[in-house]
Structure P
Amino acid sequence: MEANTAPPKRRSLGSWALISAPYLWLLIFFLAPFLIVFKISLSEVAIAIPPYIPTFDLADGWQAFWDNLGALSLANYVWLTEDALYWKSYLSSVTIAAISTFLTLLIGYPIAYGMARSPRSIRPTLLMLVILPFWTSFLIRVYAWIGILKNEGLLNQLLLLLGVIDEPLVILNTNIAVYIGIVYSYLPFLVLPLYASLERLDGSLLEAAEDLGCPPWKAFWKITLPLSLPGVIAGCFLVFIPAVGEFVIPDLLGGSDTLMIGKTLWVEFFNNRDWPVSSAVAVILLMILVIPIVLFQNQQQKMSEADG
């Protein structure tokens, strides 16, 4: 029997175009803006339009860039480490985002599980109800919570009517209101990937566990939860990443004590007009989000290769 010595097939132009499309998208809409922001973060603030003095200008050519490479200053990044406001903002943002993601998971998992276990005939309707809030403006939905959570709002009126409380609760302009706003706004982002993961779950595994005498709660911990972890991880990332840099929710629902990096970035960029420092804040925020994701993906890939 002769060995197959046929040369490997070359990819067609259409295949290369299909493969390069997402990379081209990332290059144009992610890498290029990031490089612009990083370039501004190395500049000096100035009273001008735009309000910074570029350390280098790529229009002068790459040779000029390499000649001025030693003159690049990281003073803005050093400033972020010296001012406690910034690292406290980062720490507070990560804490609020982590707690909000955990609360969203506690609420979203039963919803996604109930949707996946419901009859197939009503699943499209339940799915439509989950994505229904996206049909309304995000800003309007956040403003609506002001009317619900304020002292004279609907929530306090209901609790007073039921006799649960004797005086209105102070919820608006607190971190509790921020948690409520984030959980409500980003709940669909966790339910949708989690539902997709649970919907593909093989029901015969649970039936086999039941036939072997496994209690339902134990079958959930041993079978359902481990098999749904990809959806849990994807949903948590979709909630945690935008929640860290959230600005609208803490600005409208939070108080003066609510410290998040999105508000700090807004103040530096629009009020103080310190574009170099605000750009440095944005670059570090991106690193905080991207590096753990890359490390996690590499760990997952190594585990997959080890299992294979």
Structure Q
Amino acid sequence: MVDIRKVGIVGAGQMGNGIAHVFALAGYDVLLNDISRDSLDKAVALIDKNLERQVSRGKIEAATKAEALARISTTLTLTDIGPSDLIIEAATEREEVKQKIFAELLPHLTPTTILTSNTSSISITRLASRTDRPEKFMGFHFMNPVPVMQLVELIRGIATDQDTYHSLLKVVESLGKTAASAEDFPAFIVNRILVPMINEAVYTLYEGVGNVKSIDEALKLGANHPMGPLELADFIGLDTCLAIMNVLYDGLADSKYRPCPLLTKYVEAGWLGRKTQRGFYDYRGEVPVPTR
């Protein structure tokens, strides 16, 4: 098995910065890449803030925070992360973008570098087949927010070898998280179950069965969910929810996965949830207000 010490992360957004946080805290050297210097600076500032929250709650020492931050470096040059032992792609959920990233990295990898994608739904086998090392390629799907959520889905492509799987299993354990092994079918385990539930909640809204407030309260109080499905959709990002539903619909050819037209309409409007300040709730005031 590969001894993993240096980790390269592609994408400094919501997922990438959380992944960098937990790896640095676990003692790995992290090189974080993004196409935007502003995104990298914001990511490091957010990691600093989230580590400080852990210090204030007594979960880590101030010295541990300083050591973790010192292990994180940033770069605008994608190929700089090539010599890493492990690379985690956490870019936007579009297959062509991911394939372009891996194609650019290939000439700069070491023979033992393991490639992974944090994709929430795209075929690992298909992504791996475009590389020179399908046996050293896996899905490495963290949950959001990464520092808080305990689960990591490990997804083997059809060609993934046992050494690669066991290396990543060991990494997940070193992060203090729990691995769930999933087969390479559309959306894997968590999103195969979760996102169609969200889509059904949007249909319930679309058909006038309930409004935003009543739907979310019904699931929180009636099913003991910590967040209502529409509130959760805003947290995930409506564009991500729609992308996952499209992967399910295309990949499984089953009409039960048809994205709700209202979900599509919100995405077309650019109302993507918390990240754009509007989705099923409007976040521009002091208190979120339902938009329907």
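Assign the value 14, calculated as relative contact order in percent (Cα under 8 Å, 6 or more apart), to the correct structure from P, Q. The partial results should precede the final answer.
Working: P: 26; Q: 14.
Considering all the candidates, the number was obtained from Q.
Kindly point out which one of P, Q the value -0.38, -0.56 was derived from, the read-out being log10 I(q)/I(0) by the Debye sum over Cα atoms at q = 0.08, 0.10 Å⁻¹, for residues 125-276 alone. The structure behind it is P. Quick one: Rg and Dmax of the Cα atoms in Å, for residues 133-188 alone came out at 12.3, 37 when computed from one of P, Q, so which one is it? Matching structure: P.
Looking at structures P, Q, which one was mean count of other Cβ atoms within 10 Å over residues 165-172 calculated from, given that it came out as 18.2? The value was obtained from structure Q. From which structure (P, Q) was helix-only ellipticity at 222 nm (-39500 (n - 2.57) for each DSSP H run of 4 or more, over all residues; to 500) calculated, if the value obtained is -14000? It was calculated from structure Q.
If distance in nm of label points 7 Å out along Cα→Cβ at positions 53 and 197 computes to 2.3, which of P, Q did it come from?
Among P, Q, the structure yielding 2.3 for distance in nm of label points 7 Å out along Cα→Cβ at positions 53 and 197 is Q.
If Kirkwood radius over Cα pairs in Å comes out at 19.9 when worked out from the coordinates, which of P, Q was used? Among P, Q, the structure yielding 19.9 for Kirkwood radius over Cα pairs in Å is Q.
Every read-out reported here was derived from the displayed coordinates using simple, explicitly stated rules and does not represent laboratory data. What you are looking at is a predicted structure, and each value in this text was computed from that prediction instead of being measured. Cβ atoms are built from the backbone, for glycine too; each structure is taken alone.
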